[in-house]
1. Figure out for me which of the structures I, II, III the number 0.95 belongs to, where FRET efficiency 1/(1 + (r/R0)^6) of positions 178 and 338 (r between Cβ atoms, R0 = 30 Å, to 0.05) was derived from the coordinates.
2. For distance in nm of label points 7 Å out along Cα→Cβ at positions 122 and 258, find whichever of I, II, III sits highest and give me its label.
Structure I
Amino acid sequence: MILRLRGILLLTMALALTAGWLAPPAQAQKINCSNEHRSGKLYFDQYAKAKAQNRTDEAMSLVAKAVATFGLAVELCPDKPDYHWRYSLALAEQANMYLGQIPFSTGGSDTLLAGAVEKFALVGEHFEAVKDVKDGLKGKNRKAVRENRGHYWVDHYNEGLDYMSDEDFESAALHFKICRLINPHDPRAYLQEAVSLISADRREEALALVQTERMFETEDWTGYEYKIEASSERFATVQRNIFRERARFLAEKADEENDLDKLDRAISDYDQLLEWTPGDANLLFERGLVKLTGGAVVTLTDSTAGATMYSEAAVDFRAAADVVPADGENAQFHADCVFNELQAYVNAANEPKALEVNLEYVCIQSTDPAGWQFLAAALIGGGDSAGAVAALMMSRSLAGSEVPVEAAVGNATADDKAAVTELGDPGLVMTYQEQSSGNQITTWLWPEKKLARHYILGTFISEVTWCQ
């Protein structure tokens with residue numbers, strides 16, 4: 001009996017061992033995307049309550065769990081549109097929590113900031129992914145994306161505007177960057193970020209930003225209505241302005257640092273601008289200024305190349321002057337163009353062109369002492385000593401003190417009195433004292449007659465005419 005039982009026991013054990021040996025190994029519980037999605041919603045609801053009650057540490061832990069579970073649900077079932085936008089909500093909240101901690105962190109700001117920006121990039125990516133799956137463009141999914149993406153976008157856009165008002169352009173640029181990550185279709189964020197970057201002296205980044213194609217898009221597939229109408233021409237204008245800002249910046253640095261590379265880049269930017277808007281008088285004038293000041297930089301290493309650049313500046317100023325009439329409402333701009341052209345030819349040592357332009361300038365700006373001073377130098381160079389002295393007296397008189405015409409005429413006693421009889425009352429009377437002789441030189445000008453006479457105590461010295 002015992003033996004039989006012993007045999008039965010052994011047989012039973014053998015069968016049990018065989019069964020165990022042949023049975024498949026235990027399996028882990030299968031992950032279900034629906035379960036993960038439901039868990040994510042639960043964690044997100046709990047997060048919202050903790051956040052409302054200012055339980056920050058708990059809220060951070062709960063939103064992290066929501067992000068993890070929603071992320072797993074999306075990974076397992078990427079064809080579910082609501083999984084994507086709910087994942088975006090959790091990511092946006094987590095990123096905002098990161099940003100909220102940055103001012104209070106001790107040494108972790110850069111890490112938190114990088115993490116927040118990375119999260120916002122995923123926010124935009126998964127909002128955008130909704131349209132690529134079945135039913136993403138329909139009903140509640142479309143509405144959820146429009147409303148929730150709009151909510152986060154507006155919050156950060158307003159933050160950016162506030163920082164701009166406070167002139168904290170770095171922070172403003174960050175929030176506008178977040179906006180365009182959340183919704184890459186809205187061009188306003190590109191525009192404001194570019195402006196903020198320019199204001200923060202980050203012109204290269206601004207330029208790169210406005211060269212992106214998305215900046216010129218005007219429609220969002222969710223049907224989000226923009227507060228302002230955007231057009232490609234508007235943003236092309238922004239692009240041109242950023243080129244212009246960079247060109248000015250490079251030109252300034254080239255002059256300060258005697259940097260030929262920056263000079264070439266500044267001129268290249270103006271070349272591009274003038275390709276976009278040919279014949280723009282302001283751009284021609286500005287490029288002329290860059291070449292006028294840049295000529296000095298080039299001359300340091302190559303006087304011939306410097307003279308060439310000065311001559312190119314003169315050409316730009318002439319082109320700008322030709323666009324704006326000398327007698328129009330922008331007559332002063334025309335005169336400034338001619339004066340700078342004069343300086344450019346003087347610096348290029350092109351005496352014939354300098355004299356030609358000089359005579360034109362005193363014709364249109366007869367009361368500018370600088371024009372007469374240039375003319376005096378040109379006449380000395382040409383051997384006309386008498387003309388040079390007269391022009392120099394004009395220059396010094398015009399830079400001197402004005403005498404009331406009525407008083408000058410009333411005190412006239414000799415040649416100046418005879419001039420009144422001959423020519424009538426002058427339109428302007430100026431005076432100065434010569435340092436060498438101590439003589440008081442008085443210049444009477446009849447602008448409408450294009451004529452001026454110099455006197456010492458009423459005695460005629462010389463006459464100057466222009467535009468005759």
Structure II
Amino acid sequence: MTNSPVHKPYYDNIYLFIGLLFTAYLSARAIIIPMTIDEAGTYFNYAPLKVWYIIFYTKDSTPNNHVLNTLGIKLFTQLFGVTPFTVRLTNLLAFVLYFFVSVELLKKIRNEFWFVLCGIFILVCNPYLLDFFALARGYGLSIGLMVLSIYKFYQYLTQKNIHHLTYTYISAALAVLANFTLHNYYLVLVFLTMVIILTESNKKDIFKKILPVFLTTIVLAALIYNPIKKMVSTDQFVYWGTESFYKSTLLPLVDAMRYSKLYFGIKPATVFTILFIIVYIGLSAYVIQQFIKHRLKALANFGIICYLVLSGIVTVTILQFYLIDVPFLNARGAVFMYPIFALIVIITISNIFTQKQRLRNLILAVFLCIGLIHFFNTANFRYYRDWWFDAHTKDVLTWIDEHHPQKEKVTLNCSWIFNNSLHFHKDVSNFYNLELATFNHDIQPDGNYMYYYCQRGEVEALSKNYVELFSYHYGEFVLMQHK
């Protein structure tokens with residue numbers, strides 16, 4: 001963990017340039033890609049509410065209200081007007097936080113150019129992770145705040161300054177308010193902090209160290225008690241899994257991070273998941289060896305701290321299922337685990353090969369290349385992986401607008417999955433001549449709408465009164481016209 005003196009000022013300019021490139025990419029996606037069903041749902045249903053109602057779930061109990069994200073939407077749309085960019089701005093700013101805090105953390109751990117550069121790309125070149133920094137959801141914001149918490153925790157461990165511990169918990173609590181699934185991270189952080197404080201040689205400041213942890217936890221519990229109580233009582237976790245951590249969380253997460261791309265012709269996600277497990281087992285063996293060799297002094301290794309955090313999160317997730325029937329996290333609920341895993345890999349490689357710099361750099365370069373190849377193979381300005389079905393809603397509205405230049409009244413019905421996105425872009429793009437059907441889960445084949453935007457499986461039910469005009473996404477989505 002000793003910093004190397006090998007550093008030049010212009011390296012910071014290189015890191016800045018990389019950060020600006022990724023920020024520009026995400027900004028373009030935030031502007032271009034159509035609003036998704038969940039984002040539009042948050043904008044329509046929760047952003048208009050009073051701040052008190054947003055924070056305490058007074059009016060509703062659905063988890064689509066990611067508190068800090070909803071407050072961010074409310075703030076930025078009131079300041080700058082309603083556009084896809086302003087609705088998504090909160091999480092775009094969270095990426096700026098995520099990137100530059102990650103750079104500072106890597107520099108603190110080992111201030112060598114190649115180490116920091118490889119670490120940056122390993123932490124950033126995950127297309128599924130990047131999705132959430134250009135979406136109006138709480139996932140990206142929570143990850144940015146979590147990494148800030150990890151960074152402040154590193155500063156506390158190395159400097160023993162209580163102020164850093166206070167900031168650790170404030171940022172961790174904010175991460176929970178951005179996305180309640182981060183309570184797993186928070187619980188593990190509390191336990192680990194208590195262990196570290198109680199095993200430190202200096203016992204005289206124990207109360208001062210515990211106080212910020214205790215106060216922050218009390219305030220956070222008061223803020224999230226009612227929302228979690230209401231969500232549990234109304235069974236809001238139906239989209240999560242109940243098979244096992246492997247099948248419900250890990251396998252879907254790895255598959256999502258692959259972004260539906262084939263590598264070496266391999267389709268099953270099981271193969272890639274096994275690779276992650278093998279790496280984790282190797283990391284576990286290293287951690288066990290360090291504890292056998294150094295005992296509690298091994299906690300001075302920040303890679304081991306990160307390993308304990310990740311392992312604790314997995315343990316808490318599993319225990320919650322078996323003890324209090326909380327289902328296993330789905331892929332996007334668990335995506336916050338990736339940056340912690342990446343940090344463990346980066347730091348452990350650096351620690352193992354401290355005296356073999358060329359070998360260390362070569363191994364890091366392999367991970368860097370994998371990340372870059374994956375990024376360039378998946379980068380797009382058309383869709384987000386979990387909401388791929390909303391990729392063409394703006395195209396539908398644009399086509400209708402272009403084919404009715406006289407701005408005569410046009411009516412449109414659609415499958416329920418497109419309704420939120422279509423309504424958002426209708427309002428924002430001022431398609432005032434368009435009358436869009438209200439949200440309805442059921443297909444309405446007997447309606448008298450001029451157009452119907454539906455899924456391929458619904459075409460037959462609509463064919464009595466509608467005829468297919470053309471389709472999107474390899475024929476999966478169809479725009480139909482009334483006969």
Structure III
Amino acid sequence: MNSSKLIVLITCFVFLGCALFFINNNFWQDEIYTLIHFVFVPFKTTLTNYHNANNHILFSLVLNIHKQIAGINNLQQALLNPVYFRIIPFIISTFSFIIFYTITAKIYGKQIALIASSVFASTFALLNFSVQLRGYSLSTFLAIIQTYYFLKIIKNQVVLKTDFIKLFIATSLCIFCLPVNVYYATAMILLAIIIYVFVAYKKYNFSTQISKHNIFYLILSLLFAIVLNILYYYWLFSFSVPTENNLPVNPFAIKNFTQAFAAIFHLTHFNFHFYLIVVVAFYLMFKKYKISSTLNWLNTAPIAIFILFFLIYFIHGSVIIQRIYLVLIPVFSLFVAICFNELCTKEWISKRLNLFLLLNCITLLLSFYVAKQKSVDNNIDSIHTQDLINHYYLFNYNPYQASEVAQKIAIETKTNLFLQEGFGDSGIKLYLKGFNINFSELQESTLLIENKFTLLTNNKKWIEELLVKHHWNFQKKLSNLNYYTVYLCSKN
């Protein structure tokens with residue numbers, strides 16, 4: 001094994017090691033909601049209940065099957081042993097590395113595959129969702145396969161009919177897992193149309209010339225997958241329309257445009273060297289184009305899909321959280337790898353490949369460390385973050401411990417247990433209900449009625465100011481480093 005492969009392999013193991021750090025994390029709100037409503041239910045309910053877009057149907061189905069095979073019988077068992085379920089997205093994430101390298105090597109060769117795998121493994125946003133009980137890990141895995149067949153068809157003049165079928169299946173499953181992945185498939189369709197126009201009316205060269213009828217079949221494969229899923233979800237909506245479906249749509253809104261820059265920033269995170277690589281590579285590619293007037297669609301495809309995805313989102317203007325951009329990580333990794341490979345035409349750059357790969361590994365570790373420290377600061381200051389990088393539920397997230405401590409104190413002191421959430425629906429209520437712990441919501445009137453009570457909260461600073469204001473004594477039972485803490489409160 002040469003040094004480059006060893007560095008990339010180490011980066012992958014660092015990624016998986018960091019993922020294992022979260023393998024037994026307590027569940028947060030969306031994960032528990034998924035388990036209650038879409039996993040610990042009959043298969044028919046998993047497939048047909050879409051009252052909330054929390055149901056990433058294909059992934060929920062996988063968890064439901066796993067639950068049956070593993071003999072996990074109830075929610076309480078899952079809350080006590082999160083690893084029983086988190087092992088599924090972890091396995092999917094592990095296979096994603098293997099599949100991504102393998103198919104990239106088939107399309108672009110081993111060097112680009114190596115570089116792309118390094119970028120893929122150093123994407124901290126991907127790590128954050130690697131063991132989460134949502135459909136994002138599966139969505140990324142399916143996007144890798146979908147992208148492979150799209151690029152394979154573009155690359156080869158002679159295409160097997162089965163490749164179109166496989167593209168159709170991969171695209172269908174990807175959208176079935178996460179309906180918003182229709183943006184990804186639509187971006188591919190737009191790119192295919194652009195290629196068709198250039199092939200029909202211009203003499204731009206390809207690495208291997210694709211025929212017009214293959215592009216046409218490519219478009220049909222993607223289109224049929226979209227239509228099939230639209231019909232299925234339209235049928236689901238006939239039973240109940242999810243609340244997210246009522247979110248506003250603002251076509252051409254500036255915030256839709258700026259969202260793209262936020263997503264790119266979070267995908268790169270501390271890999272600031274990517275920006276320089278892309279700018280220089282674009283300059284070199286443009287010089288080649290000016291001289292030869294040729295366009296390599298195979299190299300252009302990843303960045304084109306990336307840009308078209310954001311363009312479609314900008315035009316459509318639906319209100320969407322950043323997590324949907326995880327589907328772009330495969331093409332993002334390919335794009336950066338192709339750019340760096342372009343720089344490797346310069347000998348002094350090619351000799352520094354190992355430095356680039358090592359830098360990616362270091363930035364992954366840096367991202368992990370900074371996110372951990374940021375989480376500690378946020379917990380102390382009662383700041384609740386949820387983007388592609390910083391999540392309140394990753395580090396020191398302790399609803400099970402807090403529930404257990406709060407119940408114990410309430411029983412020992414014979415006091416009522418109250419809950420106050422500064423950031424609502426974070427998951428603690430479902431833990432309390434899951435373990436049959438009686439509680440009430442804290443009201444300001446509680447401070448006038450009660451003489452002594454137990455309080456569980458994630459809003460530490462505000463609560464302490466409130467208690468001091470009303471002249472209450474309080475003993476803190478859990479460190480502020482945790483997301484939740486428990487107070488025993490009594491009047492002066």
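1. II
2. I
Computed from the coordinates by the stated procedures, all read-outs in this text should not be read as laboratory data. Small disclaimer: the values here were computed from a predicted structure and weren't measured. Cβ atoms are built from the backbone, for glycine too; each structure is taken alone.
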